Structure P
Amino acid sequence: MSWIERILAKPKSGKRRNIPEGVWSKCTSCDAILYGADLERSLNVCPKCDHHMRIGGRRRLEAFFDTDTMTEIGAELEPQDILKFRDSKKYKDRISAAQKATGEKDALIAGKGKLKGMPIVAVAFEFEFMGGSMAS
């Protein structure tokens, strides 16, 4: 190794730290690195560019209603395949897979509660559930 190579030797790399999942997120629009807790408080709106990232339907309704006033409507309803829809995969199998992936029974989540003290009813779609497809 020449004298110049010794002087300009590459710095030793430090140990890579394991950061728990969800602590930091990247904006899907401007690529800014965002602290997960701040992003959660802002309902997934980037503070740098105001891009609205996707959030689930249940989270949207919980944020929309006054605190602890939401009651789900129709939670007991089960999806039905009345049309006996056929595709490369059975519709019932698609519904089962979506239910396991999202923890929801159907794409539509309906709730009643209060908004600034006024009783209201609101609904939201869970896009992760087959792109918002409804069977009920």
Structure Q
Amino acid sequence: MEYLLTGNLPPDEDVVRHVPVTEVISIFRRRTKQIYTRTTKRFGSSVSTVEYYQLMLLANKSDMRCAVTGCRTYIAPPDSNRYWALSYDHIIPLSKGDKSSSELDNLQVVCSIINCVKGNLSDNQVHDWWLRFKSAKSKKQY
């Protein structure tokens, strides 16, 4: 919870570990395949999706900060299920989009916990939720 309230990881979080470049590239390639698979399941073949290097550039351009909260995200192995992990979100959800929904201009960096919360909500709706969450927790002196 501290992460969503302050943007900082708890001191006991083991985020600071070196991820070799080959593993980073592998993570981005795997994510690209996931995006492609989800898009083709939704719309069939001949869809347009991003390439792994475009995901890397997007992460770099955003300074790896969540587009909704501004919190720093981190590269983590896909099976680690870290709430602070770098994730990609469809600005217009696949369920409301078309065959071009997985192109670069419809993707943004978010932390994985926000991506789970967002679902089919708009950025404004999930941002409003986050502000209410922070306000409620700060009143309870988390």
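General remarks:
- Highest-scoring label, criterion being relative contact order in percent (Cα under 8 Å, 6 or more apart), among P, Q: Q
- Structure responsible for -13500, with helix-only ellipticity at 222 nm (-39500 (n - 2.57) for each DSSP H run of 4 or more, over all residues; to 500) calculated and labels P, Q on offer: Q
- Rg/Rh (Cα atoms, Kirkwood Rh) from the coordinates reads 0.98; which among P, Q: Q
- Taking distance in nm of label points 7 Å out along Cα→Cβ at positions 57 and 121 as the criterion, the largest value within structures P, Q is that of Q.
- Per mean count of other Cβ atoms within 10 Å over residues 25-32, the highest-valued of structures P, Q: Q
- With Cα extents along the principal axes in Å, for residues 49-112 alone derived as 29, 23, 22, matching label from P, Q: Q
All of the numbers you see were taken from the coordinates with simple rules; none came from a lab. This one's a predicted model, so the numbers in the text were calculated from it and none came from an experiment. Cβ atoms are built from the backbone, for glycine too; each structure is taken alone.
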